[in-house]
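Before anything else, here is the set of structures, which you'll find just below.
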Structure I
Amino acid sequence: MKPSRLLLASMVILFASSVQARTFEEIKKDGKIVIATEGAFPPFNFFRGPALTGFEVELGEALAKKMAVGIEWRALSFDALLAGLRQDRWDLVIASFGITPERSKAVTFTDPHYCSGGIVVAKDAAIRTAGDLTGKIVAVQTGSTYLENVKKLTGLKEVKNFPQDTDARSALVNGRVDAWVTDKFVAKAALEANPSAGLKAGDFVFVERIACAVKKGNSSLAQEVNKALAELMADGTYEAISKKWMKEDVRCR
């Protein structure tokens with residue numbers, strides 16, 4: 001007797017829901033960890049020609065070396081990264097995800113690998129603070145904590161969200177919005193890379209801790225990442241990578 005389509009569908013759903021994230025022991029046995037990032041958020045993770053690079057990419061490489069495993073990198077849109085993690089499409093995400101209560105319900109965060117926050121960037125020097133955004137059009141990235149926090153502000157004329165943070169920056173450069181809210185270090189790099197754009201960095205809208213993420217409950221992998229990160233911070237490797245990309249040590253104090 002053949003099973004019904006409904007039964008087959010139920011069996012597939014049951015099987016899919018029973019799939020478990022790979023433990024560190026399984027990753028170690030395979031010899032390779034699959035890490036996902038966005039690849040469009042300089043200086044943290046971005047493409048330089050065909051090569052994926054940046055602070056988080058180099059840190060990811062150092063973490064894998066400490067854990068004695070190779071890496072297979074995946075790069076895709078920011079808003080798909082945590083969903084793919086929950087579906088076991090990769091083991092770890094390192095893509096400047098700020099730790100929030102809502103995200104913590106869906107994934108397990110490691111210890112933070114840097115602290116920063118969202119700041120106001122504008123061409124008009126009079127737009128510096130969250131209060132100055134009243135009546136203004138503000139650009140932010142879709143799925144980001146910048147969007148979440150800007151939406152909490154009152155009196156804004158409009159919030160425009162873009163698939164990539166670089167799109168939000170372009171909207172400001174081209175005069176389509178009045179301000180852009182992004183990471184402090186992203187803004188710093190953008191201003192240094194293109195001083196003729198006339199962008200000016202303002203004050204913090206909010207501050208946050210940024211961490212890697214693993215599938216919810218994958219304590220085996222989270223513990224190994226935390227151990228490797230602590231060793232990198234202790235032996236000077238983290239500081240060297242941080243100063244190379246950020247010109248300062250950006251660990252949380």
Structure II
Amino acid sequence: MNADLERIIALQKLVSAAHDAERRLAEEPERDKALDARLEAARARVAGAKDRLTDNQHARRAVEKDLAMHQGRLSKFREQAMAVKTNQEYHAVQKEIGFAEGEIKTIEDKILELMVQADDLTATLKRADADLAAEQKAVEADRRAMATELAAMKASLERIAGERAEVMRGLDAHVLAIFELVLRRRNGVAVAQARDGICTLCHVRLRPQVFNTILRNDQIIQCDSCQRILYHVPAATPTTSSSVPQSTQ
């Protein structure tokens with residue numbers, strides 16, 4: 001393979017690797033925000049569960065006050081029933097007693113309903129607390145992994161910069177100028193593989209004589225359409241395994 005073409009292919013790999021590392025580094029703030037959002041969502045679920053349990057407790061206390069009031073009225077009506085002198089008064093007091101007993105039954109049913117609801121809300125809160133604790137551990141682990149990855153990306157960029165400078169030093173200046181010009185114009189990809197008579201990036205068919213020259217990989221040739229520098233990867237030659245003769249006894 002032409003030495004400059006070989007260097008150009010290596011240089012493109014380094015440029016692409018650097019772009020990937022830079023993209024990952026640029027994504028770090030958004031990834032950090034996503035981790036914060038996960039924690040915030042878990043905290044919101046805990047806060048919501050606490051609020052619902054608190055509302056339940058307030059409602060139960062209010063209903064218990066109503067219960068105490070109706071129980072007091074029932075006691076008063078029963079005392080009055082002991083002191084009535086006429087049937088009319090007796091029936092009137094009994095009516096009040098019946099009404100108070102009905103109200104007490106309704107309120108007791110409501111309290112029971114709130115108690116059952118409170119059990120469910122307490123269980124929900126416990127689950128939310130457990131989920132938050134698990135999410136905090138998971139986020140901490142993700143942050144540690146992200147920090148390790150970012151450190152690796154920065155180290156990779158430093159290594160790539162050194163290797164890139166080394167490759168560029170060995171390149172013909174004209175070839176390097178072509179590479180950098182196409183790199184700017186083609187979104188960071190200046191080299192493409194030619195396969196089956198086609199540029200694999202712009203998908204334009206190459207002239208037969210051009211493709212035949214590319215097959216030799218012995219010179220710098222650009223795609224007529226996208227201007228990328230083209231190269232060819234020869235098909236792997238299948239290997240045949242010889243049969244091993246078996247020993248005879």
Structure III
Amino acid sequence: MYRTPEGVIYIVQLLRLLWRLAWFLIRHPLLDTAAGLAFLLWRSGGWPALAALGGGLAAGLTGLRAWRPAWFARLVTVPLRDRWRWWCYHRRWQPVLGIAGLAPLYQGRRLVPELGKVAAGRCADLITVRLVSGQSPELFADRAVNLAHGFGVISRRVRTGRPGTIVLELVRRDALAEPMPALPIPAVPDLRALPVGRREDGGVLCIRLHGTHVLIAGATGAGKGSWLWSLIRAMLPAMAAGWSGCWRVTRS
């Protein structure tokens with residue numbers, strides 16, 4: 001048995017810490033710039049300068065939200081929501097995967113699949129997972145129920161991503177639990193994506209009619225008519241303009 005000297009252990013851990021710090025600085029250039037600017041302001045003007053900087057940022061964000069809500073959502077709200085959901089999954093990631101049998105042991109080490117990017121929606125999250133070498137998407141599909149209970153979601157799906165990765169779709173809230181009213185009629189219909197309803201993840205369900213055929217089938221009373229009337233409603237401006245039409249064909 002060979003015991004590693006404590007000095008070597010300290011040096012290795014210090015090098016790991018320095019490497020992680022350098023990698024963090026490389027991956028977050030905007031954060032580095034903001035921290036450097038805040039430090040320069042503090043050195044030159046002290047706390048009043050930092051308070052003025054914070055007030056200016058708050059006023060700028062408030063103005064951006066009032067002037068361009070879509071920009072504010074894309075630049076501020078969505079990244080913050082994604083980061084928050086990533087932290088929520090990260091703090092339970094290793095215990096859940098270990099208990100579910102998705103973190104195998106190899107040569108005395110527990111190999112945990114890497115939690116990647118999280119795209120958080122209003123009702124569902126898309127999580128990119130980097131698999132451990134030798135794992136398959138079917139293994140996660142077999143443990144999907146364990147993941148759903150472990151992360152406290154009501155539904156789950158496993159999609160195949162790039163080689164070595166999968167995408168977990170975890171539904172937190174049922175967007176279809178309550179009936180929804182008819183969608184607003186678009187001013188300029190796009191026949192490549194007509195809005196007709198709501199998806200399970202809370203997004204807008206669109207159907208493509210341009211350059212394709214659509215078959216709607218189902219049992220009596222299943223709701224086929226709602227699909228047809230939703231399509232007609234979404235095409236009303238185009239039908240009124242005369243460049244789209246609707247015909248009823250019957251077979252005798």
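What follows draws every value from the coordinates through simple rules; no lab data is involved. This is a predicted model, so every value here is computed, not measured. Cβ atoms are built from the backbone, for glycine too; each structure is taken alone.
Observations on the structure shown:
- Parent structure of the calculated result -14500, given that helix-only ellipticity at 222 nm (-39500 (n - 2.57) for each DSSP H run of 4 or more, over all residues; to 500) is the read-out and I, II, III the choices: III
- Highest-scoring entry among I, II, III, by Kirkwood radius over Cα pairs in Å, for residues 72-111 alone, is III.
- Taking distance in nm of label points 7 Å out along Cα→Cβ at positions 144 and 168 as the criterion, the top-ranked structure out of I, II, III is II, with the highest value.
- Once volume of the Cα convex hull per residue in Å³ is computed for every structure in I, II, III, the highest value turns out to be that of II.
- Origin of the derived value 3.5 (distance in nm of label points 7 Å out along Cα→Cβ at positions 128 and 232; candidates I, II, III): I
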